[in-house]
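Take a look at these structures.
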Structure P
Amino acid sequence: MTWTTPAATPRRPRGLAFAAALGALAITASACSSDASSAPGGGGDTTLTIGLATEAECWDPQQDNFGYGLSIGRQIVDSLTARDGNDLTKIEPWLATSWEVSPDATTYTFKLRDGVTFSDGAKLDASVVKANFETLAKIKGANGAAFVAGLKEITTPDPLTVSIRFTQPNAAFLQATSNYQLGLVSPVTLAKTPEERCGQGVIGSGPFVVKEAVRNQRATLERREDYAWPAKVYKRTGPAGIKTLVFRIVPEASVRTGGVSSRQIDVAQTVSWQDGAVLEKGANTQLLRAVNRVPAVSLEVNTSRPILSEEAVRVALTHAIDRKGLTETAHNGFTVPATGSLTAASPFHIDQSDALRYDPALSKDLLEKAGWTVGGDGIRTKNGQRLVITASFAANPDNQTFLEVIQQQVREVGIEFKLRPLPTTDFNKALVAGDYDVHRWSGALVDADALRILFSTKTLNKAQLPPDNDLEPLLQKQVGLADPAERRKVIDDIQRILVERAYQIPVFDMVNLWGASKKVTGVRFDDSAIILYEAQVNG
């Protein structure tokens, strides 16, 4: 395979860039038209062209925090288990045929599927699984590393049996084994440094193999003709339905939408909220929805900041946001107003609508009682300090748009809400350093243990809580409860504390929009990750 990071190119004016992008798509369409399917119903030598909005900085699904695993990476790596699409709490076999969990949820023993190989010919066995998780646990900052935190030891009683033991109960680990962040990679990949893996890519056991990748331009994946170990959740049993996947980086949302409408792109990522209705009503197009089942898109609050250390201020900010108006204004009604810490689609969701209701009168009353009085310009002050809250976020138009709506809404109650867009690298540094008042965030794990990963002082500590806070024991307790009913009670309490104290201010439940030709069938989503194993192009 070829992995290339091109030299920087001069930035072109917007109009020229738009025209150039259309030209590039036209070349792609003529070179590998998806209408050239060799058999009815797709398959054969069919090529599927996917337009991506951006490319993540790291070509490693285990480390990736910003999208590679959600798109390209999921096609390359397989996981030990898979989630049932209809019941997300139900875990199905994939590379593991069966498993046992100790009563205290500290030990997980997996029986592995025989005959699985990586695309470089290496065999999957217990020693490879052991090396994957032990290596990942040592990569600081890797997204997948959070799922194997507290790893004590891994033993391999025989070549197809692996036993993973944690220092403390880890009730969420089985759910985590279905994620792409724990997708398994070849020993050749494991021998590389984390930086080399990010820059050179990984070798997996998945249904597709990277043939060529050019940073921020394109990636071409070819079908593995010997692939024979899909997850039990799929109807297909052999090689993928599409022979070639061509991912192209097309930053302009309008160009991606235009590419689908003109049949130059088969599938397009991140359709704009404005274009969603156009594709949904198009004669030759369809709108695909990937509904997030993780924590709601929220403002994570730094409670160590003087102003935000006041619970009255945090709760006032919560009630100053009109979530229904925001989703209609910023997202054209495609997203859903948040009704809790976790999205309504999460199997662990509880309805917290009252704690999140739009109530500007209550916000004003809370601030008045806390000593924040309205100044001449409408912004409140206290002891000479203005009520200013700054929102840090990864710079992109979608984030900018919905935060601008919040900025306008909360000014009504006397809060000045400043926006601080940051490049991805700087945003990451700010999060690690706790350099934010509030920041935009969601999560990556369908299991409610995502809340521990986000808010525990031993992990990401998004709320910047002190080590002795009373939420911490609950976060640790839930992950150690093997009884689902008992664990659920603790998780419910965690959600109430997060929202009622406004450590987390949920805003909306994310729905990722993808556009596609009506000829495309079989596209699946696991939370927000696209899965193209069963995809076909008909006609």
Structure Q
Amino acid sequence: MLTNDLAPKHNLNNLINQASLTQSDISKNKANQLIEWLRNYASNRINSRLIDERRCIPPYIILDFGNQGILGMQVPQEYGGLGLNTCDAMRVIEQLAGIDITLATFVSINNFMGIRPILKSATPTLRQELLPILAQGRELAAFALTEPGAGSNPRELASIGVPDVKGGWRLSGKKIWSSTASWAGVINTFVKVVDADHKPIGITGFTLRQGTSGLHHEPEAITMGMRGFVKNTVHLDEVPVSSVNLLGEIGSGMAVAQDAISITRLAIGAKSLGAMKRCAQLILRYATRRDVATGRLIDNPLTLVRLGSITAAITALETLITRIAELIDHGYSVPGEGYIACKTLGAELLWQAADNLVQLLGGRGYIETNIAPQMLRDARIFRIFDGPTETLNMFLGSSLLQPREELQNFFCNSLNAPSVWETLKAAIAQINARWSESIVPFNDVTAARRWATLATGEMVNYAILLAALEGSDNHHSSNQLHSRAIDWVQTQFDITLEKALNNEELKSATQTVDATTALISSYSETIGDLQQTFPGEDTSFDELLRLDNL
């Protein structure tokens, strides 16, 4: 991320006083020291390939991170934390991702999904008890929201909290893919609370301590990437909790969870930024050393075009993340769409960069010891984590069909780009007209509207990115890199708009559900329809050795 001193925007001047500048300098200096320490530490003490192969972050790394305050970056100093502001916390996350995406994600989850809900919403008693422990990494904190039937739509939670006759509640349910949950001493979870008559009160958050009766863990999920830390199922079997365990008010759990998810989406952007910079470094290093039939690989126009796209994307994403973090630190409200853009753009742009790295390395890109395959596998989760890109794009598209005043203020005032807002409104009007007049190649209006919201959402991402660039101070300077980034983003915006308006590509690919089902079912005639049943490892405990009834 940009490390220069913040240049106050015209609408921020009145909010910045000498005291806040001093605190900002303290935060910046701490982050600089952490970043310097991480660079030295990474060279001498981190082996990413071993972390990946052994599916475990070495305990000494977790302890060292805890001692440095990395596991409690935004915990206030009175609780033993570093008290970093958002800008500086994201700079540390970016640096970590440039070293190892898995480690950056582990730290991000602990800070923003584990500690943040406790810091922002826990009872004073719970904060006093837990924050000093968590800030120094003596215990880890986890987040358990996703369920088998509630992923992108957490409002479909099945886990429930019923009143306990002894006071408090009893929580029952099942949470899946909970990162670091079985390692953590503290787990934030969310359930639907009901009253004594089983009438719903609302989704509510609770902080659970490891070892609480009824809290059980299942084995680790064997994932494609992010292998260094555990992801497992958490069972809640009438877990007893009281008002001391509450995160926020009863029924306000979604607001607590959404706050954690939003800042985590910003962190995904920061992680993507750091990893993209690492991809660019590796591509350049290889391309300047590799000779092909036409000369050095770096002199090949295809290499230069790809590196040009990556560096333009890096500049644009860096500007967006920095500006969002600035707004947060100066008390501005950032709509959910701003966080979503950081997440979806970061995820998609990193995936392209990591794929380009593997492709440009050729056969070397397929060799695990060259780290590129691990980067590709680790990067892949960001397109799914905290909401798949397509789901979030549909949300963005639907939110712009009837734009809220908050969004207009975000574009025009917070990002200082009213011209981009007007361009976006005009583009949305074109898309709405296109899919209102004709639904071909879809067979009903609903399908056409869903496609329109998806295409609109993809375009909105680039509009937000363009607004961040257009409204920044660099736009008014002779910064050639910034101007090139604007041109690149404008091109992406135009491409997505054309895609949203043009149905020629869809005509050749779209068919009815019945026709699609029949066609794919016919493939069994050529390749069969198989399921492997040959047994693998036996993970059960011998019945003569285990306790009865377990």
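FYI, it's all coordinate maths here, none of it is from the lab. Computed from a predicted model, the values in this text were never measured in an experiment. Cβ atoms are built from the backbone, for glycine too; each structure is taken alone.
The value 151 for volume of the Cα convex hull per residue in Å³, for residues 85-164 alone was derived from one model only; which of P, Q is it? That value comes from structure Q. Can you say which of P, Q returns 0.95 when FRET efficiency 1/(1 + (r/R0)^6) of positions 293 and 365 (r between Cβ atoms, R0 = 30 Å, to 0.05) is computed? Attributed to the structure labelled Q.
Looking at structures P, Q, which one was relative contact order in percent (Cα under 8 Å, 6 or more apart) calculated from, given that it came out as 20?
Working: P: 20; Q: 12.
It was calculated from structure P.
With mean count of other Cβ atoms within 10 Å over residues 421-428 computed per structure, which member of P, Q shows the largest figure? Greatest value across P, Q: structure Q.
Calculated for structures P, Q, mean count of other Cβ atoms within 10 Å over residues 461-468 is largest in Q.
To which of P, Q does the computed value -8000 (helix-only ellipticity at 222 nm (-39500 (n - 2.57) for each DSSP H run of 4 or more, over all residues; to 500)) belong? Source structure for this number: P.
For FRET efficiency 1/(1 + (r/R0)^6) of positions 213 and 517 (r between Cβ atoms, R0 = 35 Å, to 0.05), which structure out of P, Q has the highest calculated value? List each step's numbers first, then the result.
Numbers: P: 0.90; Q: 0.15.
Once FRET efficiency 1/(1 + (r/R0)^6) of positions 213 and 517 (r between Cβ atoms, R0 = 35 Å, to 0.05) is worked out for each structure, P has the highest.
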